[in-house]
Each structure stands twice: as structure tokens, then as C-alpha cells.
Structure P
Amino acid sequence: MNTIQVGIIMGSASDLPVMQAAADVLKTLGVSYEIDIVSAHRTPEKMVEYAKTAHTRGLKVIVAGAGGAAHLPGMVASLTPLPVVGVPVKSSNSIDGWDSLLSIVQMPNGVPVATVAVNAAQNAGILAAQILGTSDSSLLQRMIAFKEELKTKVLKAAEEVKLKSV
């Protein structure tokens with residue numbers, strides 16, 4: 001059986017610099033993932049196949065990033081029983097990322113896509129790990145440690161700011 005838990009897909013190779021942040025945080029948290037380019041508009045057959053078979057291949061969550069009209073997350077969500085986390089990408093053909101954000105967040109009832117901020121693929125990776133952590137106590141403990149590390153970094157930065165202002 002496939003041990004890959006998260007599928008990271010994007011509409012174009014130009015989305016990779018943004019989407020890499022999801023892969024990086026999943027790697028840090030010890031979550032297995034695959035990454036691929038699946039265009040809703042240019043490779044619709046591949047998109048349909050990917051979405052319909054993801055759960056049979058062992059995936060548990062799909063992180064889908066897209067710019068411009070950003071149909072990929074919603075179309076994938078319409079075809080899979082898995083949770084989909086959408087990442088609006090500020091791309092060369094987008095309106096400062098707003099078109100992508102609105103395309104992903106404005107899903108009709110029955111086809112939910114959890115949506116993060118524009119270019120916030122790291123948050124998408126974290127959310128995917130948190131979803132998986134609800135049924136994996138080891139991952140849940142790694143998430144707790146990850147959040148504690150974030151807290152520690154902020155407290156350290158606050159101390160440094162205080163020292164500089166004296």
C-alpha cells in the first residue's frame with residue numbers, strides 16, 4: 001500500500017516556488033507527500049484521474065494551488081471524497097491574487113475547499129498535517145512541538161526587541 005498521505009498539486013510549473021512551502025513543512029513534520037502539475041484547463045483528463053483515484057492510492061488530503069481563474073482546487077474537490085486545501089497563487093495572469101482567492105473560496109454548498117491566504121502554501125501544508133494528526137497520535141505530538149517552537153521563536157524575538165529599545 002502507498003504510504004504517501006498528502007498530494008500537492010498545482011496548475012503550472014510557475015506555481016512551484018509557492019507550493020514548495022507546503023512540501024517543506026510536510027517534510028519538516030515527517031509527513032509523506034507527492035507533488036505534481038495537474039492543470040484543470042490544459043490536462044483535464046489527468047486532473048479527473050488524479051482526483052478520482054487519490055483516495056484509492058492512499059492519499060488522505062490534497063493541497064491544490066492555482067493562479068488566475070484557479071479552477072483546480074474546486075474541480076478536484078468536486079471529484080474526490082478527500083479534504084482539499086486550496087492555495088490561491090498570485091501568478092503572472094492574476095489580479096494580484098484576488099481572482100484566485102475568490103475563485104477558490106467561493107465554492108458552492110456541497111463542494112468545500114479549505115482555503116488559505118494568497119501564496120500561503122506553508123499554511124496549507126500545516127493544515128493538511130493537522131487534519132492527519134486527528135488520527136495519528138505521533139503526528140499530533142509533532143504538531144504540538146511545532147506550535148511550541150513557533151511560540152518560542154516569537155518570545156525570543158520579543159525579548160530581542162525589548163533589549164534593543166532600552
Structure Q
Amino acid sequence: MKLLLLRHAKSSWNDEDLADFDRPLSDRGIKDCKTIKNFIKKNDIYPDLIISSSSKRTKETINLIFKNHLNKIKIIYTKKLYLAGANKIINIISKTNDKKKKLMIVAHNPGLLLLVDIITGQGFPYKKFSTTGLALIDINIKSWSEIKSKTGKLSLFMTPKMIRKKN
């Protein structure tokens with residue numbers, strides 16, 4: 001099984017009166033979505049299911065990255081993932097249908113960073129889980145209900161900045 005973790009793209013702070021949950025993407029966030037979209041397409045790492053925070057910035061991130069695949073991928077939005085901690089995310093993952101072998105979680109930090117630490121048992125090898133960062137974890141379980149500490153191995157982490165440096 002494969003677990004994809006995607007942090008939402010960079011959000012805008014132009015309207016300081018806007019609630020955090022309602023902040024849209026910034027211009028840089030929109031640009032970064034296009035970069036990650038091309039990386040996902042080039043490497044054919046599309047999920048079977050996306051479970052996402054229901055914040056405005058996570059919805060916009062998904063719509064920009066997967067806009068040509070929205071009719072092929074089931075997406076579940078839940079407020080439970082908004083600023084969720086790692087254990088709450090694990091609980092959500094554990095309830096996933098086992099027919100979905102490639103699951104993507106789209107959420108926020110620090111939950112995603114701590115989730116990688118817990119599932120791999122190795123700590124996150126990068127300075128930070130940047131906005132629009134994409135992690136792929138190979139999970140060594142037969143059922144999502146078995147997900148726990150040290151059941152996975154980080155096989156890929158990519159950010160728009162890392163992609164641009166390669167090209």
C-alpha cells in the first residue's frame with residue numbers, strides 16, 4: 001500500500017481579517033501547484049482516494065493539481081483534518097477502505113511532518129515539510145486498519161523548489 005501526503009500550497013495573507021480556514025492560495029501557491037501537478041503526471045503517482053482537510057487552501061490545492069482527474073479520483077473533504085495532529089490523521093487513515101491501495105492525505109503542518117516521523121519511525125529527513133510538499137510512504141501492511149508506528153518507509157519527498165532545481 002502507498003500513502004501519499006500532500007501539504008496544501010502557500011496561502012495568501014492579503015486579507016488579515018479572513019479566518020485561517022478561509023484563506024485562499026497565494027500567487028506562489030498557484031504556481032507551485034502547477035509544478036507538483038506536472039511532477040505527479042510525469043511520475044504517474046495518482047491516488048485512488050484523496051482524504052483532505054476542508055479548508056479553502058486544501059480544496060484549491062486539490063482542484064489545481066488534479067483538475068484533469070477529478071472525475072477519476074474519489075475525494076472526501078473533512079474538517080477533522082483541519083490542523084489535525086498525527087494521531088488523528090492515523091485514526092482517519094485506519095478507517096479507509098482496503099480496496100484503495102494508494103491513499104492521499106491533503107492536510108497541514110505540523111500534523112503531516114509528525115505523521116511521517118511516526119509511520120516511518122525514522123524522523124523526517126528534511127528541514128521542513130514545505131507547502132505543496134509531496135511525500136510517498138510505502139506501507140508494509142495488508143489493511144489500513146493496521147497502520148501504526150514503524151509500518152512505512154519514506155520513498156520520496158519532493159517540493160516545487162526541489163523540482164525547479166532539477167530542471
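Taken together, the values in this text are just the output of simple stated rules run on the coordinates, not laboratory data. Everything numeric in this text was worked out from a predicted model, so none of it was measured. Cβ atoms are built from the backbone, for glycine too; each structure is taken alone.
Points worth noting:
- Structures P, Q, by mean count of other Cβ atoms within 10 Å over residues 82-89: label with the highest value: P
- Read-out helix-only ellipticity at 222 nm (-39500 (n - 2.57) for each DSSP H run of 4 or more, over all residues; to 500), computed value -9500, structure in P, Q: Q
- Entry that produces 3.2 once distance in nm of label points 7 Å out along Cα→Cβ at positions 34 and 90 is calculated, selected from P, Q: P
- Origin of the value 19.9, where mean count of other Cβ atoms within 10 Å over residues 74-81 was derived from one of P, Q: P
- Comparison of P, Q - label where relative contact order in percent (Cα under 8 Å, 6 or more apart) is highest: Q
- Answer label among P, Q for the case where Rg/Rh (Cα atoms, Kirkwood Rh), calculated from the coordinates, equals 1.04: P
- Calculating mean count of other Cβ atoms within 10 Å over residues 18-25 for structures P, Q picks out P as the one with the greatest value.
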